[in-house]
Structure I
Amino acid sequence: MKLTLEDIGRLAGVSRSTVSRVINNQPNVHDDVRANVLEVIERTGYAPNAAARSLVSGRSGVIGLVIPSRVHAIFEDPYFSRLIQGISAASNSSGNMLSLFLFQSAEEETDLYPRVVKAGFLDGLIVTATRMGDPLLASLTGSDLPVVIVGRPDTGGVSYVDVDNHDGGVKAAVHLYELGHRKIGLLGAPVSTTAGLDRLNGFVQGLATCGMALDPKLRVDGDFSESGGYEAMQKLAKQRPDAVFAASDTMAFGALRALQEHGISVPQDMAIVGFDGMPASEKSIPALTTIRQPVAETGTRAVQVLNDLISGAASAPVVEILPVELVVRQSTDSTAPALGGRR
């Protein structure tokens, strides 16, 4: 038989309203009474009705995660699987339910605001993979709903959690320069994303600190996919750079495949640095030197920031930038171990 508030009150020797105040962590309850009610709840395994709690507290206990429609390879891209794992784990540990919103078209995204935001069943929202000038972001951040972006938005006044993409680009450039390379190229990510733009700018700055400039002939932009990296390297290989920074590990994997077809040896003929630090980077042939970013931790921090905004413990905008690190492996150093690498 499912227990009710009245049942808990009877077992604890208090009124139904007192039990309700304890469950919703409201004041005006003596400590000994609160402890007694909580002991009864724990002993009986009572689970409060979520709908009833939301009426009292004004919260549903549900947070949303939006991944825009253009992310077609969400279940193939290891970045998103790790990010969702971090967000899901943090949601579970904080007692929230996570609702995932995936879209097949821009029209479905446009419909998000009236269907989801105004419906009032979400306490807050996490949005990822935004592009610059995204109208979805503008509509969401203009509401009273707490919102946290994963990645740097191109507008101010918005809470977000990101990694230091700029510093990652700097680290990649300096590492290749210090290895003695002077004809250094770039497989760039879309500059319509702040991640792609920040990695590009960091790379250019890193070269500048070494007294170099990025030769436009040695830059080919693609996207974050393996096929994009493969096609970009097919073009860049004709210029025969002696080292390349790929804006993502997945792009680097495609580049390695293209170089193998061209008979170009890595790192003897061309060194490669990726970005992400995905587990597959340890097992590629050769093992990939990469800029490792804390993907799961980014998701965890996004949930924590959102919970702070929901509870009032913080006020927007909250900005957190997590550090990245260079992991050196065989694709830039033939003496480095194939697995694990050295830092």
Structure II
Amino acid sequence: MKIGTIEQAVSLYGFEQRFVDVDDYGVPEMFTELNELGIEKCELIGSMVFDQYPRPKASEIAAVLAAAEKYGITINSYGGYLDKGKITGRDATDADIMYDITADLMTARDLGAPFLRAGDIPPHLLAASAAMAERYGVRIGIEIHAPSKPSDERIQQMLAVMDDIDSPFMGMVPDFGCFIERPAQPALDRHIANGANPALLDYVIENRHAGLDEAGMQAKIAEMGGGEAEKWAISEMFGFLSFGPADIEGFKTLLHRTQYFHSKFYHVTEELTDPQIPVDKLLAAIVESGFEGVLLSEYEGHAFHLDDAHEQLERHLRLEQKILSSLVD
């Protein structure tokens, strides 16, 4: 669905739980779900769906293309990775990194995907990567992912290099997970079910950025009577589910180099609200920038093992539609 200049799409990553747990659930079944959601474009993750990675077998690519044609799905972007620690005790060389980037570009090209979602390419290889991307006719977008924030020095330095290169084949894919302002309710429910005290969890949330590091928070909660359940919750809140004030102004600095967006989310309520991520502020900034392209819903709530990807994606798409419609009218 397209609203104004923005087209909604979905990352197949959100279906990972069922893909892993159900033997006869694969790419064709995911495409069926996209049909039911009214979505025509998707991001396909290579290491998730292909048996052979980073260069899948020709038969694997052909099977995806056949399913895409059958279900009317376009592969908007191909999700690749850079494994810099592939060999234990040996750091990846520049040649190793360029090999992986080239392999992912070749696969994206073979899938007909105009974009490659790439890993953390070192700044000194960005120009060479842009040139290689132009050779294959596939635009690279480096994902800006939590725990990074757009205003971080490292991200701003990368942006400066991209501005210097000034190639349409090298840009960014901002991930909305960078803007989580509080933990997702299913995550809190899981910790409470494991014995965590809700009042202590509330204390951690309220004081997450009040000066204590993880060790200090662990000690404080232990003094307040916390145990193992609270310990695991704190570890998540300082790691996988880290959160804090959303860096909206920093986000705006990336928009002119953005290829498309990962509209990451963990939980949308029945009332079509996202209590974790300020989607309204992010979408307002995108519309104001004049961006034309894809907004890719990426569900990561499968981490809570609720097998609710379809329901959650439907809610998230409707939430985006509601916000975007109010902004473009």
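A short reminder: the numbers here are calculations on the coordinates, not readings from a lab. From a predicted model like this one, the values you see are computed outputs, not experimental measurements. Cβ atoms are built from the backbone, for glycine too; each structure is taken alone.
Looking across I, II, the calculation of distance in nm of label points 7 Å out along Cα→Cβ at positions 280 and 312 that yields 2.3 traces back to II.
Taking distance in nm of label points 7 Å out along Cα→Cβ at positions 128 and 176 as the criterion, the top structure among I, II is II, with the largest value. A value of -0.49, -0.58, -0.95, -1.15 for log10 I(q)/I(0) by the Debye sum over Cα atoms at q = 0.08, 0.09, 0.13, 0.15 Å⁻¹, calculated from one of I, II, originates in structure I.
Look at mean count of other Cβ atoms within 10 Å over residues 104-111 for each of I, II: the largest one is in II. For relative contact order in percent (Cα under 8 Å, 6 or more apart), the highest value in the series I, II is held by structure II. Each of I, II could give FRET efficiency 1/(1 + (r/R0)^6) of positions 32 and 320 (r between Cβ atoms, R0 = 30 Å, to 0.05), but the derived value 0.15 comes from I.
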